[in-house]
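Quick heads-up: structures coming right below.
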Structure I
C-alpha cells in the first residue's frame, strides 16, 4: 500500500491522477479478460490517469504468475502497442560485462533487440533489489520489441530520468526494435 500511496502522492504534485491495476498472467491470456483489461487501460489513459500496474499476488498461482514485473511491463507494452518501455533498475543500463565484477565494463548505449550480444552480456543472475536481474530486463525488452516497442533500461536514481527519456535524451541503454 505504501508504494501505491507514494505514486499517488508524487503524481498528484503534478495534478496527475493514478489508478492501481492488478493483473495476473491469466488476464492477458483469457480473451475476455484481455479485452476488458485493454479497454480499461485505454480508458484510463484517455482520462489522463496513469495506470500503476502490478501483479496481483493475492490470486496468482504458480501456473499463472508472470515471474517478475519486467515481464509484466513488456506484456502490458505489447497490449497497448506502446511506443516505449522504460525499465528502471539499480544499474546504469546494460554493460558489455558485469560492472559489479569488472570495473572496466562499458555501458552499451544502444543495441538492437536481436543482437546476439544483448542476451549474452545480460547474464542470468538477479540483482540486489530484484529477482530478475538484467537478464529479465533484456528478455522484457525483447518481448516488447514484438510489438515494435523501443525499450530503455536505465538507473532508477538518475535525476529526472523519466522526463529526460521522454524528452529524447538517451539515458542508460536504448534497445531498438
Structure II
C-alpha cells in the first residue's frame, strides 16, 4: 500500500532552517497529515520555487507552509504563484532576531496574502496547527482529531493549575 499523497508543503529557504521547520512535520505527523518537505529559495532557486508553487494544487497540495529568515521572501513567492493558502514562518537567522523576517512575512501587498505566525520554533508549530485547522474544514476525521487534541490540551492545563498551590509553597520554601 502506498503512502497517502501530501496535502501540506513544508518549505524552507535553507537546510539550516530544518531544526525549526521539523516542528511543522512533528505536528502534522501527530495529526496524521501527509506532507512534502523541501528546500526552495526565492533567491537562489527562484524558477524551481515558482514552478513548485504553480504546480502545487495539481499535485494535491492544499496548504503551503514556508519558513525563511532575513528578507523572508519564500512565503510571498509561493503566494505570488499559487492561490493555495500560504502560511509564512519567520525564522531567526539574522542579527535582527527574526524581526526582519516577521515584517517581510506580514507586509504582503493586498490581494496576495500570506498568513503569518510567530518567529521560530513556536511559529513553526503554530503554522502546522493552522494548516490542520484549514484542512479540517473539509475533513471530518481530521476535525475530530483536532477537537480531541484541543480537549487534551485543556485537560492538561486544568490539571497543572490544580498543582500550583503545592508548587508555589515549595518555591517559597514552605512545607
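Read-outs throughout are calculated quantities, based only on the coordinates presented, and are distinct from any laboratory measurement. Keep in mind it's a predicted model, so treat the numbers as computed, not measured. Cβ atoms are built from the backbone, for glycine too; each structure is taken alone.
The table below lists the values:
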quantity: Computed 33, 22, 13 for semi-axes √(5λ) of the Cα gyration tensor in Å - originating structure among I, II; calculated: II
quantity: Which of I, II leads on FRET efficiency 1/(1 + (r/R0)^6) of positions 31 and 71 (r between Cβ atoms, R0 = 25 Å, to 0.05), largest value; calculated: I
quantity: Label whose coordinates, when helix-only ellipticity at 222 nm (-39500 (n - 2.57) for each DSSP H run of 4 or more, over all residues; to 500) is calculated, return -11500 (choices I, II); calculated: I
quantity: Of the structures I, II, the one that 5, 23, 28, 20, 13, 8, 3, 1 was derived from, the read-out being P(r) over Cα pairs in 5 Å bins from 0, in percent, for residues 55-110 alone; calculated: II
quantity: Comparison of I, II by distance in nm of label points 7 Å out along Cα→Cβ at positions 119 and 143 - largest value held by; calculated: II
quantity: Computed 25.1 for mean count of other Cβ atoms within 10 Å over residues 7-14 - originating structure among I, II; calculated: II
